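A.B. asks: Dropping the structures in below, format is structure tokens.
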Structure P
Amino acid sequence: MGLPNQTTLHMNLIEPIVAQATDMARVRRDIHAHPELCFQEVRTADLVAAKLTEWGIPVHRGLGTTGVVGIVKGRDGGACGKAIGLRADMDALPMTEMNTFAHASQHEGKMHACGHDGHVAMLLAAAQHLATHRDFDGTAYLIFQPAEEGGGGAREMIKDGLFDLFPMDAVFGMHNWPGLPVGTFAVSSGPVMASSNEFHIVIRGKGSHAALPHNGIDPVPVACQMVQAFQTIITRNKKPVDAGVISVTMIHTGEATNVVPDSCDIQGTVRTFSIEVLDMIEQRMRDIATHTSAAFGATCEFAFNRNYPPTINHAAEAAFAREVMAGIVGAEQVLPQEPTMGAEDFAYMLQARPGAYVFIANGDGAHRGAYETGGHGLSHDVGPCMLHNPHYDFNDTLIPLGASFWVRLVEQWLAKATA
């Protein structure tokens, strides 16, 4: 299947996992070819449950609609009472794949463009080894989560009793990261991904003939003033050292050139690394929207929806993950993770339990081969092909590496916890 020779990467991988790499890559590519959107991951969940059952791992299904939890007890049968959770997301994105390789999506408008197929494969490979060897005391809970891409599947699994049914002392998640060379990990304590929030403002004015604007209340200049004023929140209300983004991404108004419209819609997103900054931004945006509209004689409706909270790693767990990574690839290959304004619903799990969200490098894109775009048969240079790109593909070389990390994390964390 064109998998690179793992020994050339100079990593301390687990040999039985390496031996199963080609088989697990076939599983990954099967998932890639059959993508399912949030809360629709029926086929994927069936595949995961079947594999876990095949390896003698008890399975619990249905949390968060399509979630799957595998329960692997160590050599003590879990008697020590200590437990760790490992999470992989299963859903795809609502976008059309542009790749032409054999395992490309078979479903128009659905694609694994974020590597969740690979996340599942890495955790399955770890599950197989953990169940076969059980070289630990305690319990490992393997969490296959639906609906990360906007559905809040982590939140829904928690609502359905994830941490009540499966009490765990810590929980960890992992995401692939294009652009860094294979064999590299990244992890940091504190905020690593931002909160995701959306706003929708409707400015209500009074329509009129465009030649007689004094007869109406034009919502367009109100919107212009409002959008400009929002940026003063970032530059004048927020501490310069605190991160925050306000992006107005949609303005809709008007139907004809000679008509002053009745209303104007403004929508966009806000990203922050802390709840305190988010609270401030929401309140200031509400004040600016309300008072700017009033100053022009208009009114407004202001809605602010908080989607995902910031993903904030716990210091002790992030440091422990770093030690485990260093034992596999060397300390120089474990980088600090620069925080990104992208969002991740693993944040909900980290609000409920100690843990860390870590990153595994997906390489420079060479694993995909050359691709064509634009319908002109023009070959483009391969590159990292970032997440959510129609030419993205997970790098199967990562499967034994990611699985080795998961296994060593379970063994070493539970050894520490039970010492």
Structure Q
Amino acid sequence: MNLHISIAKTHLLAKKKQTITAMLGVTFGIGMFILMIGVITGVNEYLTDSMLESTAHVRMYNDLASSNRTSIIEETLLSTLEVASTLHQKPKNIKLSIRNGMQIVSDLKNHPEVAGVSPQLSSQVFYNYGPVQLNGNIAGVNIVDEDNLFDVAGKIKAGRMESLLTTGNGLIMGAGLAKKLNAQVGDRITITTPFGGSMTLKIVATFATGNVQIDNVKSYASIGTVQKILQRDPGYITTISVNLKDMNDAKKIAPELQAKYGIKSEDWETANAVILQSFVIRNIMTYVIVTTLLVVAGFGIYNIMSMTINDKMKDIAIMKATGFTARDIVIVFMLQAVIVGFFGASLGLMIGGSLAYWVSTIPVDFGEFASMTRFPVNFDPMHYLFGIIFGVGATCLAGFLPSRKAGKIDPVDIIRG
């Protein structure tokens, strides 16, 4: 084996430019793979996290639909022979509150699979500030529980989240909504409900999620404040948000919670089915791009190794004439392939990783409400492990095929050729 290593080393050093060219072929392929897979998967993860950071793993609420099939007059005449028909029946006033909601919240906090629970009471409202009136949504929450689930504190742009706990009738307003109203922390806003309830609240903070559909319409207040605005009793809540220790268990646990408490329980996958379909399509495109890049890199490595071996045909003839077998020829060139592949792939990992890091430092400005300030790049160690395995493996395969073929050729034919 020492002789094989010595010959392989001699071949590599005899034509340094050719050896460096072969290594650079591997380096370029693996470097571009690391850069592309890091950027593409980084963007994919950012989009996924952006969707889930405002979505509970399981959302529990009363899924009630008004029924137009019966009316009071029909129920009255049900036991008689009279026939009644109601045209254009108006929907009934349906209570959306969860019965024994706070007791359910307390029970869920002791569930072994549950990581956090946040009760909520939300309502459509009008925000009135001077002559400006905007339609939006107000969510009554326990801000500490809401922060545990959705990191409200991390999205605060002005003021302090904790001020909602100490300020009577406080309000944390979406940054987009505050900008539309030309309001800022410390201002007082009048909230009006569609049912006529009204209250003046003080803005104690503003937040931005990067999702304009939330930032332009939503505000947080305490549950008690919203209950007062809607003139509801202290136990009135409409939604329970549940986060699990493993979000992938949501599809299994949601039906169990629905059966236990008799409340509609919707897992995050069902709630975001359309968005998840787009994620599947995007992931397929990612794998197609990366696979294409690797295939192209593999063919490049194969061509370089084939040319390297063809240039050494006379050396192969001399080796066979001096007693080397076809197996010895394969071993010599496989050793060269391993060396070229390892050093080329290692250099590719360093260059690709450096480029990926540089991209991750590029400032990104998508507006004052976007939560992304740097380009998202994924530095998954498995990508680097796969890169080194592919680089060495592809180079070995590229060296094995032509060397095996060369080892079977009669040395006389090589010399004559």
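Computed from the coordinates by the stated procedures, all read-outs in this text should not be read as laboratory data. The structure displayed is predicted, hence computed values, not measured ones. Cβ atoms are built from the backbone, for glycine too; each structure is taken alone.
A.B. asks: Kindly point out which one of P, Q the value 2.2 was derived from, the read-out being distance in nm of label points 7 Å out along Cα→Cβ at positions 30 and 126. Before the final figure, lay out each step's value.
C.D. replies: On the way: P: 2.2; Q: 6.7.
It was calculated from structure P.
A.B. asks: In addition: Assign the value 30.8, 102, calculated as Rg and Dmax of the Cα atoms in Å, for residues 174-389 alone, to the correct structure from P, Q. Present the calculation step by step, with values, prior to reporting the outcome.
C.D. replies: Working: P: 22.9, 74; Q: 30.8, 102.
Source structure: Q.
A.B. asks: Another question, then. Between structures P, Q, where is volume of the Cα convex hull per residue in Å³ highest? Before the final figure, lay out each step's value.
C.D. replies: On the way: P: 158; Q: 244.
Evaluating volume of the Cα convex hull per residue in Å³ on every structure, the highest lands on Q.
A.B. asks: Further question on the same structure: When Rg and Dmax of the Cα atoms in Å, for residues 54-117 alone is calculated, the result is 19.7, 57; to which of the structures P, Q does this value belong? Walk me through the numbers before you get to the answer.
C.D. replies: Numbers: P: 17.1, 50; Q: 19.7, 57.
That value comes from structure Q.
A.B. asks: Assign the value -10500, calculated as helix-only ellipticity at 222 nm (-39500 (n - 2.57) for each DSSP H run of 4 or more, over all residues; to 500), to the correct structure from P, Q. If you can, show how the numbers build up before the last one.
C.D. replies: Numbers: P: -10500; Q: -17500.
Answer for the origin of the read-out: P.
A.B. asks: Given a value of 0.00 for FRET efficiency 1/(1 + (r/R0)^6) of positions 198 and 406 (r between Cβ atoms, R0 = 35 Å, to 0.05), calculated from one of P, Q, which structure does it belong to?
C.D. replies: On the way: P: 0.55; Q: 0.00.
Computed on structure Q.
A.B. asks: Moving on. Looking just at relative contact order in percent (Cα under 8 Å, 6 or more apart), which of the labels P, Q belongs to the structure with the highest value? List each step's numbers first, then the result.
C.D. replies: Working: P: 24; Q: 27.
When relative contact order in percent (Cα under 8 Å, 6 or more apart) is computed for each of P, Q, structure Q gives the biggest number.
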